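**Q** Once you scroll down, you'll see the structures, which are given as structure tokens.
We did not get these values from a lab; they are worked out from the coordinates using the rules stated. None of these values were measured; they are calculated from a predicted model. Cβ atoms are built from the backbone, for glycine too; each structure is taken alone.
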Structure P
């Protein structure tokens with residue numbers, strides 16, 4: 001499994017609540033993004049901690065959600 005595939009898989013598991021426990025879906029998605037970035041960058045850069053300012057969930061006209 002490549003690092004990119006691993007980042008996607010662990011991010012998916014965090015977002016779905018398989019790994020970790022979060023009070024809201026927004027918190028789970030934000031953690032998933034940060035964990036995935038940490039895997040991709042091997043934790044060498046500050047991007048996972050300081051580079052992501054805010055994660056929000058929005059709603060499309062059809063009721064589905066998107067990340068912004």
Structure Q
């Protein structure tokens with residue numbers, strides 16, 4: 001029971017800290033300030049993987065088709 005209470009307190013405190021960071025604007029999301037290099041890498045990997053995974057079933061139509 002003590003472990004469960006500890007986990008619940010940890011989750012609540014973490015959520016509160018996250019909410020405070022968002023509410024008080026500690027993280028700058030402005031387009032005027034460049035991202036850290038690691039953030040750029042993460043965004044690029046996320047973008048590339050998303051395109052690869054979500055475009056698997058897309059087939060190129062026949063280019064000789066007069067309807068195009």
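**Q** Out of P, Q, choose the structure whose coordinates give Rg/Rh (Cα atoms, Kirkwood Rh) equal to 1.31 when calculated.
**A** Clearly, the read-out refers to Q.
**Q** State the single structure among P, Q that was used to calculate distance in nm of label points 7 Å out along Cα→Cβ at positions 41 and 57, giving 3.4.
**A** That value comes from structure Q.
**Q** Let me ask another. Looking at structures P, Q, which one was helix-only ellipticity at 222 nm (-39500 (n - 2.57) for each DSSP H run of 4 or more, over all residues; to 500) calculated from, given that it came out as -14500?
**A** P
**Q** Rank structures P, Q by mean count of other Cβ atoms within 10 Å over residues 33-40 and report only the one at the top, that is, the highest.
**A** When mean count of other Cβ atoms within 10 Å over residues 33-40 is computed for each of P, Q, structure P gives the biggest number.
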